[in-house]
Every structure is written in C-alpha cells, then in structure tokens.
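Structures for review follow.
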Structure P
Amino acid sequence: MKKHWILILSFGILFLLFVQSIATFIEGIYILELLSTSLDEKVLGVLFLFSPVLLLLFGKRVPRWLMWGLFLLFLFGRGMLPYLDTFPRMLAAGVACGAALLLIPVMLVTYPQPRKGSRWLIPAQGLALAVGISVLLRTLNYTIDLSLTGDYGWLGWLLAIFLGFTLTQFRWEPSTEPPKSVKGINSAAVGVVGILTLYYFMLSSPGVIARWTEGSYQRIIILVSLLSLLWLYISLFRPNWVGEIKSSILLSWNLIFTLSVIGTILAHTVSFPPSPGSPYVVVSSPTWYQEIPLVVMLMSLPVIFIDFGLFSGFIAREHPTPRKMAPGFLLGAVMMALLIFMNIFSNVWGYVEPISPFFRNKFWLPFILVLGLVTLLAVLLYSKFDKSPDSSGERQSPIWSAVFLGAIFVATFVAAILTDRNQVPTPNHDSLKVMTYNIQQANNEKGEKSYQEQVALIKEIDPDIIGFQESDSTRISLGNNDYIRYYANKLGYHAYYGPKTVTGTYGTAILSKYPLENPRTVFTYSDQDEIGTAEVEISVRGKEFTIFNVHPDGSEEAKMVFAKTLVERADQKSDVIAIGDYNLRAYEEPYLIIDEIYKNAWMDVYPSGIDDDGLDMSGKNRIDHIFVSPHLTVRNPIYLLPPDSWTDHPAHWAEIFW
C-alpha cells in the first residue's frame, strides 16, 4: 500500500471515529438530561470538547510519548462505546472526543509531505473517505452505525488499531526551521472544526436530510456516497484541477451550497399557529419545487472537501507550533459546542428558559452561521495558500483506487436498496390490532438503549397499526439515528415519520401493515413543545379508516386547542382510530372533550378502569389512550407497564372489530 493511501486512511479513520464519538457523546448527555427534562451538572461534559487549550502547554512540539498516550485514550474511549451503559458511554465518548481534538491539529503538521505537490489534499481526501465509510456503516444497519452496535463493535477496534499503525508514518520531530509569524492559522483551524461540525450534523448520516425534507432516502444516500467518493477519486488523479480553481468560482460554489442548504431547510419550515385562536396548519407531502434546493445542495456538496483541503493544507504547509494552533482550535471547539446547543435548543426550546425560546423554529440558524463562516474563511485564505502543482513524482494506481472506492459505493448502493423496502403481507381480516407506544427515543425507563428489545416486543404483539411517540430521533441530539426507519425495515411495515425534524417536535410516527394513504401532519398552537399530530388513511377490505397519532404537551390552553382540533378533524371521518400519548388524564377537560364523542378502548371494556387481573389504570394512572369511533367494537385492551414495555411508558394495544 502506497504511503499516500496510508495517510488518506489515517485521516479518514480519525475523522470517522471522532464523529462517531462526538455523536455518541452528545446523545449520552441528551438522554441523561431527557430523564429530568432540565439541565444539570451532566451538561458540563461538554468541557471535554475544549481539550485544545492543552496545546498552550507546548512550544515547538507535543512530546511523542504524549501523542501515543492520546492515541491510546482515543482507542479505548471509542472502542468501549458499544459495550457500555449510557453514563459510562458518555464519559468514554467524551474522553475520545478530547483526545481526537488534540490529535487532529498535531497530525495536520506531522504527516509527511513535500513543500511542493498535492499532498496538501490528503486530509480532505481522508474526510471524503470518512463520509463514504460512515454512510456505508449506517446504511447497512438502517441508519444506526454498525460499528457502534454490540455485535459489530469489533469494527471500531479494528479501525482504531489500524489508525495506530498509520501513525508510525508520521514525523513527530519539531520543525528545524526558525519560528515565523504566520497569519491565517487561527482562521484555518476554525475552518477545519467548522467543516467537521457540518460532517457531524449532516454528511456522516445523510438519512437526516431525508427526514428534513421527506425526500427519497435511497436517492439521498446514494448521491452523497457517490459524490464524496467521486471527488476523492478525481482529486487523486487530477489534483492540479483542484488547486487551479479561481477564487471567484470557489466563492460562487460556496454561496450556492450555503444558500441551497438554508433553502432546503426553509422550504420545509412551518409557520406555527401563533395564538390559541389561530387556525391549525396542515403539512402534506412535499411539492416538486420544495425539492429544488435539495437537489442543488446534494450536487454542490463537494465544495466542502475543497474548503477542508484549503484549511488543513494551509496548516500543514505553514507547520505552526502547537502553541500557535491552540487559539484557533480552541475557538473552533467553542464554536462547535455553541452550534450543537443551538441545534438542540431549536427542538427543546420550551425547557431551558430564558435562553432556549429564542431558538424556536430556528433549525436553520446553526447551519447559516457555520456555512457563512466557512465561506468567508475559505475566500480570505485562498489567496494566501500556495497550491503548488504536483511535483512529488508519486502516482497512485487508478485501477486499485477505483476498485476500493467502487466497492464502498456499490456496497452502499445495494444496502440502500435492500434495507429500505416493505416485506410484510397486507392482512385480510375484519379486525385491526392497534398499538400506541411512547418509545422515549428508543430508550428504556433508565435511559439505556432498548431499540432491539422494543422491536422484539412489537414482533411478539404483532400489531397491524403502531403509533410511536417521542420518536423524532433523526437529529444530532440522538446520534442521527433513524429508529423509525430501523423499526419499519426490520418489521417490514409501511411507515410515515410524521413531523419533519426541522419542525422541532418529539415525533408522532405511524407504522402499518397496510399501505398508508394521504399522510400529513397537523400543527396546533403550542407553548412548550410543537404539537404535531400525524394523520393517515388505510383501506381494510374496502373500509377506510383514518388514523390519528397524537402527542400534545404544554399548558392547559394548548391542550384544549389540540383536543378541539382533533375532534373537529375527526368529525369529518366515519371510522376513526386516535392513538397516542395524550398527556391527559380521564378527569381533565381536554380529555373529556374527546371522550364525549369517541370511546376509550380501555374504559369501554373495563368501565371501572381495572382489568380482570387487577391492573388499575383508572384516573391518573393512564395518559396513553386509544380512542375509536362509537360504532366500532373493542376487545382485549392491554397495558404492558415498564420495565416490561422497554420504555418509560406502558405499551398499550387493543383489537378493533366492526
């Protein structure tokens, strides 16, 4: 294996494992805070991200022994992630993140490269490879990174150990040249961290883009993989072309990408009802013109790799001391932490007052800030950077490289096709088994991952219709894991994700053995969480049912608006099944409004609220409900309580006959 490819693999693995670690780290903090719905001392874990401040301790170089110590911390921190519970996993991921944020700047100035030639592109080529591998690992396992699961955790160890092997190729000696004042190092360092933030937010798991837009998961996955690996291949054999791009073209390309990302988000942003008296808002399937910025964004994304090559190459060519790199990388780390909080606050805006309400419905804000900054820094540095043509004499094997990169793409393509399909046959009987299931973002009542146990429970119950609540997991606060896609494809069900992630709800997804018709989301007035009710129709032997999946929250006033809207919209339908976590008890006025017209499945069979086995679900014990039209017959309603439900809510299901 040629040294050029060894170095590409080194940076590729480093960036891949770093983003896996930071995704796990932020997910762990979020899950632990989710249990209390407030911030506490665990949020101080973000201090791990500020590790670049330690670069101030070193003058000409970081000692070789310390670098290998950082690698070992990174190795064991990342390697142990698939096997730990949430709290120790969060700590291990934080250690891995801190070690990586020190390794990245030092590796940028110690990988061997001549003063002339195209090796300044190596870190960017590594980033493109990291995107390709990350997309593959997630596509193989329905958007959940395969190497972060217990059964395939050995993949993470293998990659990290190989990273250690590649580090033997790095030159750890201090520069023999006298120190010089270099302008632009801080800007380049901030640019490096900014693009790694974008990689974390959207490119490491492009399935998030499908959930922003309700776009084609397969097409998005395939395009991101293809364009990333194709750019890598072209940069290997036509590196001079990358270096000859004019500054005006680079600026235009960055602006197109920036505007298309923001346009993609804004095209799916909802203007929520501003007051209790405002009309509800219905969001149906996207129109063709809403997909225009998405297509432009995907086609223009390779500019990210050019920018990263510019930033990382500038640092590598100027060879600054660790102390001179410290301010820029520390500033970049602070920026990353702030962008993460902005992204998360756009979803939990009602819980961290007085700061978070400002970020309501501003999912676009962290993206425009980081993209605008990256564009500005790239243009400012472009004229200062010596993009010398290739004179190293080292040539890569086009056949070997094409086979390697082609294999990654073909595997991703096949996995995207094979793992995203419906397999369950449509039932043919005169009844429906319906289930409501608040999955707490695929965690049990103790905050431990339980998505595999939840799938096993669903298989055992074998419902025809499932309404999930707290299911909007395809965002950075939950590791960019699309659990609804995981459940749907594991079970073979048809699926509607419900509210898009850009709207900032907790999620109301619907899975069904029957094809889903006319899926849409209805937003009503809210003052703490966005209230988005998912609606679909299904046809059962010529009979059309309307399914509502609900999860209201907030003040009594907001819940009243929700209840009246549900009754109003359901009144237009003949056969209604309304399931969900209502956050309403049987004596509350919004509940009584619904109960006056529709019958509660549990109370219809057990009027006392207590079943034949003595399970008491009366009064305040019950907030997860199944309501149906009065003429429908209910049999065998069941509540399965935690911990057997593998979440912090009971799983509730019943059989509906007609």
Structure Q
Amino acid sequence: MLLRPRLNPQTILSVLVALAAGLAVAAPSAVPASAAKAEELAPLPGGGWLALEKRSLRLLDAGGTERDRLTLRAQQLDLRPVAGGVLAVLVESDTQRTLAVTVDTTAMTLAQRPLLEPPGYPVEAQCLWRDAQGLTHLFVVGKEGLAEQWLLRGDAPPLSQRQLALPPGVTRCQADDAAGWLYVAEPEMGLWAVRADAEGAPQRHAVALAQPWGRLEGGVATFALLPAGVAVLDGKGRGVHLIERRGATSWVQTQRLPANVRDDAEAMFATVAAGQARLTWRDDRGWTSRQVAWSRTAAAGLAAPLPVVVASAQTAPVSRAGDAADDPAIWVHPSDPARSRILGTNKREGLHVYDLSGRELQRLPIGRLNNVDLRQRVRIGGRERDLAVATHRDDFSLVVFEIDTDGQLTERGRVPTGLQGIYGVCVHAPRAGGLEVFVNDQDGRFLRVALDEQDGRITGRVLQRFAVATQPEGCVADDVAERLFLGEEDRGIWAMSIGPASGYGDRPPMQMVLPVGPVLHADVEGLALYRTASGTLLVASSQGNNSYLVLDAAPPYRVHGAFRIGIAAAEGIDGVSETDGLEVVSLPLGPAYPAGALVVQDGFKRLPSGPQNYKIIDWRQVARVLGIRP
C-alpha cells in the first residue's frame, strides 16, 4: 500500500525546508560502483539509493549492497518521503502506465502497483510535487506540450485536477516543493518555471534561456534542483549554470562552472549538506560528480505559509464557463436551519439557489447579476418579509427578490440607479425599520437607497451620494453598530458611520480600517460579519494572495489572522483561489454547521476543472486555526 504523509499545517514550513525540491540532506556522498549502470538514480533520505536500470529498479543500501529489486522497463523516476519510507513514481516504457513504488526504508523492500492508466499520448516527463498542505501531486507531460496534474490520495484513486499547456518537447520536469514552482526543460529553448498549484491563473517564467536570448549554450541538456535555486547543464555540455531564485518570481544566474560533458547527458540530481552541493550527472561515460558551495535554504525569499482550512461541501458549478460566479448570500430557514439556502450570483446568467449540501434548487436566468445581499424579517410596504437585493449589469438596476418560508425566490421589482458601471451591493436594516441599500459603481460612486413599496411595486429613494477615489466592490453594513465597511480594491478597507446622527452628506467621514499592504493583498473583495458573544468580526477576501482575513469590526480593528482554503482530498473538493464575494453567518445551520458557516466564491474550480462554484466552510475550522473564541 502507499504510505500517506502526516504533516501538521503549523509545522509545514520546516517540513518544506527539509524536503524542498526532493533533496536528501543526508544523502550518500558518491555514486556506489554497484549503481554505475543505472540510467536514473535517486538518493534516499538517510542513505541508500534507487537505481533505475534498463530492465529493473534496484534498492541499494548506503554501502551499495542490493536489498531488493523489481523487474520492469521504466523511466522518469521521481520520489518524495512519506511516513515510514518513500513514494516513488515512474513510467512503464511499454505501456506508458504510471507505476507507484513504495519503498520501506526500514525493511528495505520495494512494492509496486499501477497508479495511472496511459494518458493517450507518449509521456516525455513526469514528476511529483508536495504542496503546503503536505498533499502529493503528479505531473504527466507529453511531447507536444500536453500535460495533466493529478492529486494522489494514498490507496484511493488519484483525482484529475487539470490539464495544462507546457512548452513542446519538454524532456524533464522537477518541482520545488517550498516555492511551488514546476521546472520544465525545453531543450533548445531553455528552462521554465510554471506555477505548480492548480488553483489560480497559470503562470510561466523564464529561468534560463538559450543563446541569444540567454546564456545557455545549446539550450538545456538536463538540470537539478537546489534549495532556492537550480543547476542547469547546458546543451553543449560546456558549463553548469547555478541560478538562484530571488523572491517569489525572479531568477538570477550567480555562477557558471566549466564542464566537459559528452553527448547524451540526461539524468542529473543534487544533494546538499553543510553549505555544499554535490551535482551528479550521467553521460555516455557514466556518472560524474562535482562539489560546489551552496548555502541558500529552501525558504529563502518565501513568506511563512498561512494556516489552512478545507471546505465541508461545495455547490454545483454555475451554468456558464469563465468568470461567472461572483457573490453569495445566506438565507437562514426560520424553523429548520439545516434547510437554509445559499444564493449565488452568475454574472453571465442570473441567480442560483442551493441547499447546504450544494445542490441547486432554483435558477433565475434574468441577466447579468453581480452582487447580492439580503435581510430577513424587514418591514416593507406594511408587512414583514425576507428580501434579497442584487445588482443587474444589463439594465443598471437593483433587482429585489422576496424569499418565502421554504426559501423560494420571486422577483418583486427593479429600482433604476443610473449607475452605468453598477457593481457591488450590501443592505442595511436601520433600527427605525425598513431596508436601505448601498450600491456602488466601478468609478467609485456610492448610492444609499431606501426601499419601499407603493401599489405593489418596489420603489427606491436616494438618501445619500458619496464616493471613494478608486474602484470599490465589496461592502457590508453592521446594523447593530450602525457602521458600513467598504472595500476599495487597490487601497484597503474603510469604515463609516451610517446612523441617523451621521447625516447624509456627500463627503462622509471615513476611517481606514486596514490598508493594502503586507497583510491585506489587493484586490480587496468580499466583506462579511460574524457575531460572537464577545464582539463582531469582519471577514475579508484578500484576493491577491488567495487568503481571508479576520479582524475585529470595532476600533482599533485588531487583526486575528489570515488563513487559506485548501484541498479536502478525501471528499474530492478542491481548494479556493481568487475569491470575489463571500458571506458568513454565526447562527447554527443544523448539525453540520453548529457554529455557522463561511461561503466563498471560488475563482478556479478544479478536481476536475470546470465552471466556477461556491465552497462551504464550517466556521469551527476558522475559529480553531486562528484561535478565535466563540
């Protein structure tokens, strides 16, 4: 069986430093004579080797003595440590199947099993990546640039995450676990770094290019990862280029070591200990090693990882591809909270309504709705009702829906706004009664509109006009404190008083709650409030680094921390990235969510890839990782 990694998220940085790029810190110092015929070699943590030869995979101890052997024809060997040993993968030459090999480093035994069926194209490269959650991923790369990413789950079947396009002719790949980069060699062009995380938009950066675009003579023959860097053997075999990763997305060549490598240089690996790196490669003369100084650590230039929570459920994907889902709202059932509903906008069609398991119950295809918010038990038109309000980007109106006691929505009217770039919305239930709507335009303008009903028709009256300097979107009203929080996407979160005593002037006093900076990363997107016995919390989507902040919703606005939403591997629910809108409730929502739930829009649906959707997170997870008391 395959052994599962057991990693505590709070110690993940130290684990990644130790395992970064698959380097074995305590590896043997030289290739044993018994491995001289190996076509690929991989040093094992604590000593020993995996030697892949033409017709076998051999397990050698630190002294070079063979301890076990599998008879097979394979290539593209890569490995990662797991509890009790090592997980290795390779591609069976004849069938193109991916095989998983469990290495028991105590008993010194090998066991193999099929992992993936042939992908339908010739496999040219294959490699593993260990992410910040401790989950293991597999990349399979074809000759024409076709590539797939899979999530490995121990004994459970792997899950397809995404297909991705890589440069054509890739011959080798390796993943830097700590930095999250997949390095791929395009022999005649150079070495590229591709973002390994399936969440978020794909990214590709040039690390080292062939002449005349870069310094590599003849492109790339092979390469090996170093902590916070990479060693590249050029295509002419005349030099080994040492390249440091500077920060998150920059690479700088620091050394070029002369080399005299013959043709057919392919395999290469590095071992690092005590400030020294041993580079070992194979050409038609066999294995050659060279020692160089290398004192960088895997974590160089990287921020400490944030704690991770996972979704308990996810909604069905929205009905349109592309950037479609945007903003959720939560309606709490008056008598059975487990039957509560999630409203989610679809910027390409209308509004979706889901139950707490994520099943779609209702769809209103009324046009391009952007944001939505709601209040329950508000008195409008002489009666109490539950109302939701959404912004309509086709006719620039506020669309008002009534929600019945079963959670069914019916459109009740539209209020023109005159905002040609209508965008975000939030509602406010004043202490005196009624319902007010704050709606904004992409140019920074806000309207404060009081809703009413006349002759069965919803109407609106503008109470206030004001503006911020740049584009806003998310906002949330604290009805109890009579305070509005609004997000200016590139600048930060503002607060302003909305009580009657504050007036309705066009230049209301605003206080900067939290500016964009090291904690809050632009764009500032969704905002929501969670109420506890000790006070109200503000939850914000920090879209620029795919995280979520929790802070006090009252001065001095103390920040409790930030977190990310990762992969729920057992449930097959992907992580979350590039969140636009979010909503949270503190009321119990049945036995699955006794402390309420957080619902977030997911900008990239994976496992497998598809239209966007919304993820549902048990609030108890957030409270636990941030140490928030009920």
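Numbers below:
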quantity: Comparison of P, Q by FRET efficiency 1/(1 + (r/R0)^6) of positions 330 and 578 (r between Cβ atoms, R0 = 35 Å, to 0.05) - largest value held by; calculated: Q
quantity: Among P, Q, structure where mean count of other Cβ atoms within 10 Å over residues 122-129 as derived comes to 27.1; calculated: P
quantity: Structure (P, Q) behind the derived value -500 of helix-only ellipticity at 222 nm (-39500 (n - 2.57) for each DSSP H run of 4 or more, over all residues; to 500); calculated: Q
quantity: Of the structures P, Q, the one that 3.7 was derived from, the read-out being distance in nm of label points 7 Å out along Cα→Cβ at positions 194 and 218; calculated: P
quantity: Top of P, Q by relative contact order in percent (Cα under 8 Å, 6 or more apart), largest first; calculated: P
quantity: Structures P, Q, by distance in nm of label points 7 Å out along Cα→Cβ at positions 90 and 402: label with the highest value; calculated: Q
quantity: Highest-scoring label, criterion being mean count of other Cβ atoms within 10 Å over residues 98-105, among P, Q; calculated: P
quantity: Value 14.0, calculated as mean count of other Cβ atoms within 10 Å over residues 58-65, assigned to which of P, Q; calculated: P
quantity: Top of P, Q by Kirkwood radius over Cα pairs in Å, for residues 66-441 alone, largest first; calculated: Q
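Read-outs throughout are calculated quantities, based only on the coordinates presented, and are distinct from any laboratory measurement. On a predicted model such as this, the values are computed, not experimentally measured, just so you know. Cβ atoms are built from the backbone, for glycine too; each structure is taken alone.
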